[in-house]
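**Student:** These notes open a run of structures that come right after.
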Structure I
Amino acid sequence: MFLEGHRQNTANFGDVRQSSLLVRFGQLTPAFVLQVVAPLLLIFLGYGALARETERGTLRLLLLQGATRGQVVRGKLMALGTVAVLAAVPALIGFALIAGQPGALALPMLVIAAGYLAYLALWAVLILLVSILVRRSRDALLALIAIWAVAVVLLPRVAPDVASASVPLLNRMQTDVAIARDLRRMGDSHNPDDLHFAAFKQSVLDRYGVAKVEDLPVNYKGVVALEGERMTSSLFNRYAADSFAAQERQNGVVDAVALASPAIALRSMSMAAAGTDLAGHRRFLEQAEAFRYVLVQRLNRLQAEAVSYADDSAEDAGADRRKRIAAGNWRSAPDFHFTAPTGATLAGRALPGLAVVLGWLVLAAALLAVATRRLKAR
């Protein structure tokens with residue numbers, strides 16, 4: 001992140017554009033496999049688990065031999081659930097290895113693991129539910145692929161566009177133009193006729209009881225820089241707050257769509273637990289901005305107190321050398337240290353997404369229980 005005086009870091013106002021569909025689907029990450037590929041694998045393995053038994057008449061034979069409907073469905077569910085667990089095993093092994101690293105936060109990692117297991121369990125239950133409700137295995141396959149396409153592909157792709165359309169967000173160019181316009185209204189420290197800085201100059205002279213800036217015990221250029229940085233930072237902070245507020249409203253729209261797509265809820269949960277969601281992004285930006293402001297004001301204060309106004313205004317050959325200050329001033333400058341959130345904070349932010357996934361799982365399990373009681377050997 002690039003930090004400079006009189007300018008807030010540009011990441012606060014950067015444009016965020018979705019990657020193309022082909023690029024995103026070309027990234028074979030563990031998250032992509034568990035969110036997209038694993039449900040599709042379960043669909044192709046389990047779409048005919050009960051529909052095919054009904055088509056072939058084997059379900060009737062199982063019931064005549066004393067097996068109950070519940071036993072048949074639970075057996076199918078255990079088989080499909082085993083495949084789901086096997087699909088998650090590589091990721092779980094990776095989680096276990098990461099958990100052993102120094103500084104790893106176990107609580108958010110447990111939330112992520114629980115969320116993905118619940119997500120795969122949901123698909124196993126949903127597949128059996130559709131296989132019970134649909135008479136033919138071919139129709140069950142088509143119905144499940146349609147559900148997968150909408151819930152996993154379409155809604156996660158459409159939700160950001162819906163949020164962007166419903167809550168417009170200024171891009172970087174629009175923000176820069178608006179900030180430049182407001183900066184002109186605030187005043188120009190280099191213009192002696194500017195109303196704000198003319199009044200500010202007079203207040204500084206009155207405070208020290210002198211008539212000219214040359215008579216001040218401090219370097220007036222540094223004093224003006226302190227005031228200019230305070231004003232511009234306040235303006236940038238206001239625009240940053242407005243931008244974050246708009247992004248929060250956009251996330252609210254996406255969270256609403258997540259109620260119809262467990263895949264979106266799962267991604268939100270995973271990002272929140274990993275600290276890579278909007279809150280995590282904002283946390284880093286605000287800490288970096290606070291560090292930038294303190295650093296720049298420290299430099300401005302050094303200009304005001306360690307460099308004379310005469311040397312700062314001089315243009316002779318030795319002016320640059322006379323304006324130099326001791327190297328210890330630079331060595332004593334503090335380093336940036338990011339204050340990371342605790343594991344409990346990350347896990348707490350992930351709970352809403354986990355609740356949506358678990359809610360879908362409970363609903364699907366309840367519907368499967370009802371459908372099991374009404375299962376007939378056609």
Structure II
Amino acid sequence: MLMNIERARALMEEAGLDALIGATPVNVTYMSDFASEFLLGKFEDYVAAVIVPRSPDLAPVLIIPEFDLPYAVARPGWIKTIRSYGNPWSSVGVYMEAALVEENSALKADLASLRAATGPTQKANYFDALAAALAELGLGDARLGIDDPRLGARLGGATDTLELMRRIRMVKTEDEIAILTRGAEINAEALRNVIAAGAAGAAEDELIRVYRRTLTERDARYLGERGMMFGPGEASAFSLPASAERRLTPGDAVVLDCLGTWAGYHMDLARTAVVGEPTVAQKTRYDAVAAALAAIEAAIKPGVHTADLRDLARRTIEGFGLRGDLTSVTTHGLGLEIFEFPTADSLAQGFALEAGMVVNTEVFYRDPDLGAFHLEDSVRVTASGCHYLHEVARDLVIFD
């Protein structure tokens with residue numbers, strides 16, 4: 001079970017809400033463990049919804065299209081009460097009725113049972129199904145929170161709880177930790193393969209392909225257009241389109257920022273390389289970044305504010321005779337989104353750490369003459385400090 005339901009109920013009580021409704025794909029997945037291709041492919045604005053009441057006496061409800069009933073049978077989540085909707089113009093219901101005449105497989109038998117349970121309450125469309133489910137729970141006039149303001153307005157002004165859902169998701173369950181840990185292992189393997197393939201003269205886009213191939217072979221996915229952000233030379237400090245012309249050139253700093261997902265959860269790992277024997281100046285900048293990240297991780301514990309970690313990193317950098325104002329320091333939550341923050345201004349203002357969070361701290365020193373030097377790892381915040389999801393060597397990588 002992905003959802004931290006006890007935390008959700010506590011934060012609902014704090015916010016004065018009777019129930020939470022998840023309508024965005026991220027929160028539907030989180031709240032229900034339901035992640036069909038139709039939902040994740042974003043075929044429509046509104047595909048599925050989850051209602052989680054604050055009261056444990058009321059059963060949570062998952063609302064899905066009739067089209068996705070077979071998926072719910074093949075990969076059931078923890079929510080047992082399912083309500084469906086089906087468009088009158090669709091042939092899906094007619095096909096299912098004909099296909100299930102003979103229940104000659106376990107899938108068909110279970111699907112027939114689910115259709116029998118959902119059929120009497122099925123509605124023609126998503127909005128009617130959601131309204132009916134709320135009425136069935138006795139929540140038609142309740143204080144509702146929803147993660148989509150447009151849908152909230154349609155329901156009569158439900159409270160916008162997009163940020164509240166992020167607050168809930170930032171403290172991970174053990175099932176989430178297991179997924180994040182496996183993702184971190186895959187990402188580390190992909191980085192090792194990139195490092196093994198790197199050499200002076202290598203094209204940047206070929207290293208990116210090595211990264212992508214490793215992820216794909218392990219059922220993981222790269223993030224965005226590239227998967228690996230940044231690159232050699234001037235691309236170490238700027239996020240630029242991948243280039244076959246840009247090659248690893250002696251003297252370059254090379255930032256290897258590895259971004260992807262496994263089982264829907266993000267993985268984020270960064271190391272820095274230089275092409276050829278590093279200079280004293282390059283070593284100093286790398287050592288400063290490594291020292292800053294080590295200082296941050298030594299300070300991480302529940303209650304610490306990430307703005308203080310940023311200040312600590314910049315002071316550490318300045319202790320090496322370098323400029324603190326050239327240092328980017330970002331501590332962000334990691335999970336179903338690559339950057340998870342409890343409030344909209346947390347990127348700038350920071351936030352207080354809590355036990356159970358998984359965070360990355362990105363320390364990024366951008367030197368106008370020498371390029372950029374960057375490190376980050378994923379750690380779990382615990383009462384005794386922080387622990388790596390998967391420990392990776394931090395030596396400066398040298399491409400010969």
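**Student:** Of structures I, II, which gives 45, 25, 16 when semi-axes √(5λ) of the Cα gyration tensor in Å is computed from the coordinates?
**Tutor:** Details: I: 65, 21, 15; II: 45, 25, 16.
Matching structure: II.
**Student:** Work out which structure the value 29 belongs to, where relative contact order in percent (Cα under 8 Å, 6 or more apart) was derived from one of I, II.
**Tutor:** Label of the originating structure: I.
**Student:** Oh, and also: As an exercise: Cα extents along the principal axes in Å, for residues 184-335 alone, calculated from one structure in I, II, equals 39, 39, 23. Which structure is it?
**Tutor:** Derived from II, not from the others.
**Student:** In addition: On distance in nm of label points 7 Å out along Cα→Cβ at positions 72 and 104, which of the structures labelled I, II is highest?
**Tutor:** On the way: I: 4.4; II: 2.7.
Looking at the calculated values, the largest one is I.
**Student:** Tell me which structure, out of I, II, gives -23000 once helix-only ellipticity at 222 nm (-39500 (n - 2.57) for each DSSP H run of 4 or more, over all residues; to 500) is calculated. All intermediate terms of the calculation are to be shown ahead of the outcome.
**Tutor:** Working: I: -23000; II: -11500.
It was calculated from structure I.
**Student:** Given a value of 2.4 for distance in nm of label points 7 Å out along Cα→Cβ at positions 96 and 280, point me to the structure among I, II it was derived from.
**Tutor:** I
**Student:** Among the shown structures I, II, from which was the value 18.8 of mean count of other Cβ atoms within 10 Å over residues 56-63 calculated?
**Tutor:** Traced to structure II.
Values quoted throughout were computed directly from the atomic coordinates according to the rules given, and no laboratory measurement underlies them. These figures come from a predicted structure and were not determined experimentally. Cβ atoms are built from the backbone, for glycine too; each structure is taken alone.
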